[in-house]
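What follows is calculated from the coordinates using simple rules that are stated; it is not laboratory data. Just so it is clear, the model here is predicted, and its values are computed rather than measured. Cβ atoms are built from the backbone, for glycine too; each structure is taken alone.
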Structure P
Amino acid sequence: MIRPEIRTARLRLRPPALDDLEAVYAYASDPAVVKYMGWPRHTSRGMTRAFLKSRAEEFEARGTGTFLVELDGAVIGSTGLHLDDDAPAATGYIIARSHWGHGYATEATQAMLALARENGLPRVEAGCHPDNAASIRVLEKCGLRRGATLPAHMVFPNLSGALTDLLLYSIEFAPKVGG
């Protein structure tokens with residue numbers, strides 16, 4: 001499944017490298033950008049360095065993982081296709097605030113779904129905070145359908161820190177025929 005890069009109409013998606021530290025730190029430390037993320041805002045470059053190292057290890061072990069989202073050679077966010085032995089594949093995204101509202105999250109998510117389909121994955125899931133209307137629109141535009149609401153399921157560390165409901169979205173793909 002390892003693909004060193006994916007190109008869309010406007011974006012280049014590629015695995016992260018330690019050289020991306022400043023670009024990733026710029027959006028991962030922005031409180032507005034990480035508000036609904038399931039991980040804490042980066043408060044130091046050391047956090048970003050550890051993230052980049054772990055994402056490289058994930059790619060090496062799983063053949064997929066986090067892809068940085070580039071526009072005209074500049075990193076503007078990340079997306080991913082994450083595999084876990086005990087769960088369906090998962091996707092998500094984060095886009096720098098200066099690039100909100102241009103369809104980049106939709107384009108990146110569609111690329112991850114195409115990668116899943118291309119590799120014969122039967123299902124992809126995405127979790128979403130109930131108040132994240134922009135992400136709900138992106139997921140629905142990409143064909144994911146809302147399934148369960150998991151009550152008091154997840155802590156969103158950049159909000160209250162309390163257990164919060166999680167909306168579960170998913171898409172299923174027909175099995176590949178003939179090969």
Structure Q
Amino acid sequence: MLVLITGGSKNGKSLIAEKIIENYDVPRFYIATMQPFGEEAYAAIERHRKMRKSRNFETIEKYTDIDEIVLPEKCAVLLECACNLCANEMFSANEKNPVDKIISGVEKLMKRAEIFVIVTNQVGEDGIEYPDSTMKYIENMGKINLKLSEMAGVVIETVYGIPMFLKGEISGCIL
């Protein structure tokens with residue numbers, strides 16, 4: 001099952017995603033997509049790695065090309081986050097079609113996972129006109145989030161740490 005979690009920045013999406021995964025007694029994988037830039041980013045990544053380790057997550061740092069990840073069958077997967085992945089594909093890897101590439105990678109990984117939770121962000125809601133490359137990023141993220149929400153059995157919007165179920169439900173899952 002695919003679960004998509006969206007919401008504003010620093011709104012509790014990651015904590016909710018981790019709580020969902022913790023309901024599954026299978027190998028847990030955390031696909032971290034944030035490319036580190038600078039000492040502060042490295043420190044944050046190390047802090048998060050230690051935090052996830054106590055929750056029995058194996059961290060896979062993969063900034064692009066998620067289709068290359070090999071997972072065991074019947075595992076739990078948390079991808080954090082679709083927005084970083086899209087930016088990495090567009091601006092680091094110069095991918096011409098990041099939407100199809102990311103969706104294809106998700107579809108491949110979904111075949112192996114018992115539960116697959118993807119964290120994303122709501123972008124483009126501020127109505128501000130940005131430079132062309134940023135507008136293309138916002139357009140791509142809109143397409144990715146739309147496709148992921150269509151694929152997902154559950155879509156949750158996090159509002160101030162409160163999970164609001166927009167689509168489906170997770171039976172027996174305590175958030």
Structure R
Amino acid sequence: MLEDIKRDTRVRMNKSLEALTRELAKIRTGRAHPSLLEHVQVEYYGSQVPVSQAANVTVEDARTLAVTAWDKTMVAVIEKAILSSDLGLNPNTAGNVIRIPLPPLTEERRVELGKVVHHEGENAKIAIRNIRRDANHHIKDLLKEKEISEDDDRRAEQEIQNITDANITKVDEIVAEKEQELLEI
């Protein structure tokens with residue numbers, strides 16, 4: 001039973017780390033990366049889908065993304081979706097290809113994005129601590145029902161704490177890496 005709780009804790013904490021990584025991938029660092037457009041949705045044959053499912057998104061150079069629509073009629077729709085997104089990008093269309101130049105980030109914007117990155121990291125830490133609380137609660141329930149001894153309880157809580165500490169350290173590393181990326185010019 002304790003192993004199930006620990007395994008569940010590890011899985012849930014890893015999902016929190018993956019969610020943090022996905023959120024940070026959306027934050028623009030000045031370098032072109034196809035994941036920048038992952039959250040931009042377009043109307044494609046009656047349903048909302050990410051741009052990557054309606055077109056091919058590639059990196060043309062360090063500061064330019066190229067979006068090649070699979071269907072010529074989708075070019076205008078994709079361009080409009082990119083313009084109306086919260087990314088602040090101005091796409092240029094040439095035939096089937098939409099080129100998206102990424103303007104260099106200002107120092108003020110870098111500081112702003114750094115705060116956003118830090119906030120996302122704090123949210124991930126809170127999620128991890130909540131998972132730890134849930135795991136400890138399950139362990140205490142087992143102790144109350146006398147399914148485990150007090151020694152097992154203390155050992156399990158210590159192991160859960162070690163798992164938590166390791167994941168908090170990973171969050172700090174991921175956030176520091178993203179902040180360093182933001183500072184690169």
Worksheet item: helix-only ellipticity at 222 nm (-39500 (n - 2.57) for each DSSP H run of 4 or more, over all residues; to 500) was computed and gave -9000; which structure, P, Q, R, did it come from?
Response: P
Worksheet, complete the sentence: With distance in nm of label points 7 Å out along Cα→Cβ at positions 23 and 127 computed for every candidate in P, Q, R, 0.6 is reproduced by structure R
Discussion item. Ranked on distance in nm of label points 7 Å out along Cα→Cβ at positions 39 and 55, which label among P, Q, R comes first with the largest value?
Written reply: Q
Worksheet item: A value of 18.0 was computed for mean count of other Cβ atoms within 10 Å over residues 63-70; which of P, Q, R is the source structure?
Response: R
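Identify the structure, out of P, Q, R, from whose coordinates relative contact order in percent (Cα under 8 Å, 6 or more apart) was calculated to give 36.
Source structure for this number: Q.
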